[in-house]
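**Q** Structures incoming, each one as structure tokens.
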Structure 1
Amino acid sequence: MKRAARDNCPILRATNIVGDQWSLLILREFFLEGNRRFADLQAELGLSPNTLSARLKKLEEAGLVAREVYSQHPPRADYALTEKGRAFGPVMQALYDWGEDHTPPVVSG
């Protein structure tokens, strides 16, 4: 693979969108639970509002998640996977399978 091809590699482009832990865990929640509200995601993941908001915005801008406002005062929204987001399902399953096969369980103390 030539250097120029590496600069525009599909793996690089994909990881620019979903290559951080929080984005993958947010997407996991959609695959496990379906449509989600901000507060539900925050409670489940324990993320700060700023971090969660930034990751959701990034996923929305990339077209993986759609946001639908259901209240203006205070502003609240539902989030759902788009068709593009649902197409990421086999990747999530592959990550799950690899983790199941090649990483030890975390033991809570």
Structure 2
Amino acid sequence: MTPELEKYWQAVQDVVCRVCIDSDPYGNGVCRISDASMCAVKVYFPKIVNIVLSIKSDKMDDYILALRENVCKECKETPDGVCELRNSVECALDRYYPLIVQAIESVNK
């Protein structure tokens, strides 16, 4: 990870990973997702940062739309826009996206 991305990743870990249900139960932000699975936040992090930094809006819907168009279509979403992970609240990226946006945006304040 580049030093530029690293500062955003650290912010996300400090805010999101500490409260993630897939983290250790002590709030240390230690991910417990197995290597067989994937954390969409980690896998798509460079794209997520680009999305967040490219949008200047007070509406979370604008960020969500960009996420769906640029990440979800590459991940597990079907051509008709259905994502079983998202629908079953199993996607960490979808679950914590408002916090992710907040963490990334806080770096440049």
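**Q** One of 1, 2 was used to compute Cα Rg over 2.2 N^0.38 Å, and the result was 1.04. Which label is that?
**A** 2
**Q** Where does the value 33 come from, among 1, 2, when relative contact order in percent (Cα under 8 Å, 6 or more apart) is the thing being computed?
**A** 2
**Q** Taking mean count of other Cβ atoms within 10 Å over residues 6-13 for each of 1, 2, which is largest?
**A** The structure with the largest value is 2.
**Q** Ok, one more. Work out which structure the value -17500 belongs to, where helix-only ellipticity at 222 nm (-39500 (n - 2.57) for each DSSP H run of 4 or more, over all residues; to 500) was derived from one of 1, 2.
**A** Clearly, the read-out refers to 1.
Read the figures in this text as sums done on the coordinates, not as results from a lab. Only a predicted model underlies this, so the values are computations on that prediction, with no experimental measurement involved. Cβ atoms are built from the backbone, for glycine too; each structure is taken alone.
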